[in-house]
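J.: Structures are listed in the sections that come next.
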Structure P
């Protein structure tokens, strides 16, 4: 694959803001900031940093699958949290998905995400090497 593949999620924000869930160019895949949302745009696992992290990773995995990749191709994650004191719950969920993969990662506290019930947002970069 040498062209550009845009992977959309169907979220209304994509057309409003002008982005898509992921972009694949050749072996490189960039997954946009992913929050814990359900099919109707509702926040999933409100108040639960662990649950929100799991949901973010599930959404990321689905986007990667649409780009013919999976979590083992992830080389970097960026985790944005609204309360850094929740780092252990977030880290536990991240480790459950990535313990054997061990991507480079960053976790930073931000003042807010787009919805006050959102506690976690995650970006991921992947490279298909096989």
Structure Q
């Protein structure tokens, strides 16, 4: 998990910073610009962590079990359970992901890839894969 300074900002400054961050994200409307921004802003580990969170919510929507998702994405079941809780408690934000990807070919490809990965890793864990 990313580290946040123990030295707290005052609430007004914190809100202003977060609002500015959100504004920046809403103004980046092209993939190359977003790619450059995200690549510069986040470490590879942070990018992967966020991508796995999105993959988890997609697989949760596909009704895979927490164990299947954990094995497929190499995360703990606790991580999957936590994401399940977040989706249930405040899932409206995650609906944006599905709205953005709904008509995208990428969503179909991602679902297919994640489902195949989940099935493969479950079979491999059970010793049912022949090399």
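Read-outs throughout are calculated quantities, based only on the coordinates presented, and are distinct from any laboratory measurement. In this text the structure is predicted, and so the values were computed from the model without any measurement. Cβ atoms are built from the backbone, for glycine too; each structure is taken alone.
J.: Of structures P, Q, which gives -0.61, -1.03, -1.14 when log10 I(q)/I(0) by the Debye sum over Cα atoms at q = 0.13, 0.25, 0.28 Å⁻¹, for residues 6-77 alone is computed from the coordinates? Write out the running numbers ahead of the final one.
T.: Numbers: P: -0.37, -1.20, -1.34; Q: -0.61, -1.03, -1.14.
This figure was derived from Q.
J.: Identify the structure, out of P, Q, from whose coordinates mean count of other Cβ atoms within 10 Å over residues 30-37 was calculated to give 10.4. It would help to have the intermediate numbers written out before the result.
T.: Values: P: 21.4; Q: 10.4.
Answer by label: Q.
J.: If we compute FRET efficiency 1/(1 + (r/R0)^6) of positions 70 and 118 (r between Cβ atoms, R0 = 25 Å, to 0.05) for structures P, Q, which one ends up with the highest value?
T.: Details: P: 0.50; Q: 1.00.
Once FRET efficiency 1/(1 + (r/R0)^6) of positions 70 and 118 (r between Cβ atoms, R0 = 25 Å, to 0.05) is worked out for each structure, Q has the highest.
J.: When helix-only ellipticity at 222 nm (-39500 (n - 2.57) for each DSSP H run of 4 or more, over all residues; to 500) is calculated, the result is -8500; to which of the structures P, Q does this value belong? The partial results should precede the final answer.
T.: Values: P: -8500; Q: -24500.
Only structure P yields this read-out.
J.: Give the label, chosen from P, Q, of the structure having the highest value of Cα Rg over 2.2 N^0.38 Å. Show your work: numbers first, answer last.
T.: Numbers: P: 1.00; Q: 1.25.
Comparing P, Q, the top value of Cα Rg over 2.2 N^0.38 Å belongs to Q.
J.: Out of P, Q, which one gives 32 for relative contact order in percent (Cα under 8 Å, 6 or more apart) as computed from the coordinates?
T.: Values: P: 32; Q: 22.
The value was obtained from structure P.
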